[in-house]
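Bear in mind that the values in this text are calculations on the coordinates, not laboratory data. This is a predicted model, so every value here is computed, not measured. Cβ atoms are built from the backbone, for glycine too; each structure is taken alone.
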Structure 1
Amino acid sequence: MTNLLAAAAFFVLLHLLVSGTRMRDALTGRLGQNLYMGLFSAASLAGLVWLGMAFGDARGEAWNAAYWSLTPATRHIQLGLQLVAMLLIVPGLTTPNPTSVRQEGVLARPDAVKGMLRITRHPFLWGVAIWALGHLLVNGDRASLVLFGAMFLLALFGTASIDAKRKRTLGPTWDAFATQTSNVPFAAILSGRQTLRVTEIGLWRLALAVVIWAVLTWTHPLLFGVSALP
């Protein structure tokens, strides 16, 4: 338990207290952007590996009691949530976005707010949050609560952290982008600041998301030892 909690705390705090605060500004000023990014990427990868290994060890320990169990209904809901997650994650990773690492230059484009960014300026992180929420729904054991709970909180607070970081570094340029978009999915559309244009997202991105969802669903027993199908 202690090892898993330490790994989860390290991974979350690395992103929220280092990457998402003025500490990052101080470190990049001292180390330079390239060295900072290299060290941060290495620390993130190490933290992710540590978290995965700690989770694997914790699942078989005596303290890992379950507070709720999988049901046919929650399994079906989980499948739907994972599809929604992939529909956000895949376009989020493949759409030029000024909230992504070293893509601030997108703001100079006249069509910076395009496709998935009309729905949310943080599609990848919202996808991760939904992915984690779905796994919490069907995994009620303590180890899963730590792992997926940490990923859920990191994704949600990460959106606000990135917004604050971009505002500090980009100022009015970021403000203009932020007023045209929304953090919460569909908020800008519902408020009338944006319109939904599905074809602008890219039909190939949506198709790829469905394919990845289907492959992960069918190969889940091979990859993780548990079936994702009803």
Structure 2
Amino acid sequence: MQVLSGGAAAAVVKAVQAEFEKSTGTSIHGTFSAVGQMRDQLVGGTPCDMVILTKPLIEQLIASGHVVAGSARSLGKVKTGVAVRTGTAHPSVNTREQLHAAMSAAQGIYFPDPDKATAGIHFMNVLKALGLDETMRSKFRVFPNGATAMGEMAKSNESGLIGCTQVTEINYTEGVDLVDVLPAEFELSTDYTLGICTHTQNPAHAELLADLLTGAASAAVRKQGGFEF
């Protein structure tokens, strides 16, 4: 079972993998990265049974014939948050002014691809709105997806680090802490939605995986990670 997924849903897929594989005898091979990159891989011909992307991208792929109409199902909504390395001070980020101060003071700002990743695109727009997109550019630490960005921040020896990505990618990464979601004026809540690919080799198994990803089997791990449903 080939799955192309946004990084925010990686832990959910992994949480149900053993149950799925035991029930079907079929292995899950998941690729997790920025949703734009995953969309491009599917459209480019990468074999795929299921995609987990943002709701608008799934709707586009249904329209283009890459995803089966009527197969879209939501895993839940995920907000975008601010993170620091575990054991370091938590700055206040509840207002525009506080967020500006926290970002301005950082020695390194970790976030996902500002061209392909949902949170990266959004956060770059936040930095532009704060007037920090040029003045702080030397502090940017950009990675292909939020999970990688958080993992690298956790391992870094630099001090004064801060990051921004989907709250799931923060909550599921050991060594970083969620400080808070972005201030209300900059809030981004993303509906992560799965779709079964038109060219799946096993529609029945894809349907079972969809049940596991959106049902009781994954509810606890979704809630723990920050999915709202």
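For distance in nm of label points 7 Å out along Cα→Cβ at positions 157 and 173, the calculated result is 2.0, so let me know which of 1, 2 that is.
Computed on structure 2.
A value of 27 was derived for relative contact order in percent (Cα under 8 Å, 6 or more apart); which structure in 1, 2 was it taken from?
Values: 1: 27; 2: 33.
Corresponding structure: 1.
If volume of the Cα convex hull per residue in Å³ is computed to be 118, which of 1, 2 is the source? Let's see the in-between values first.
Working: 1: 134; 2: 118.
Derived from the structure labelled 2.
Where is distance in nm of label points 7 Å out along Cα→Cβ at positions 37 and 213 largest, in which of 1, 2?
Ranking 1, 2 on distance in nm of label points 7 Å out along Cα→Cβ at positions 37 and 213, first place is 1.
For FRET efficiency 1/(1 + (r/R0)^6) of positions 29 and 69 (r between Cβ atoms, R0 = 35 Å, to 0.05), the calculated result is 0.90, so let me know which of 1, 2 that is.
Clearly, the read-out refers to 2.
To which of 1, 2 does the computed value 3.3 (distance in nm of label points 7 Å out along Cα→Cβ at positions 53 and 133) belong?
The read-out was computed on structure 1.
Could you tell me which structure in 1, 2 was used to calculate distance in nm of label points 7 Å out along Cα→Cβ at positions 85 and 197 as 3.8?
Going through each structure in turn, the value belongs to 2.
From which structure (1, 2) was helix-only ellipticity at 222 nm (-39500 (n - 2.57) for each DSSP H run of 4 or more, over all residues; to 500) calculated, if the value obtained is -12000?
Going through each structure in turn, the value belongs to 2.
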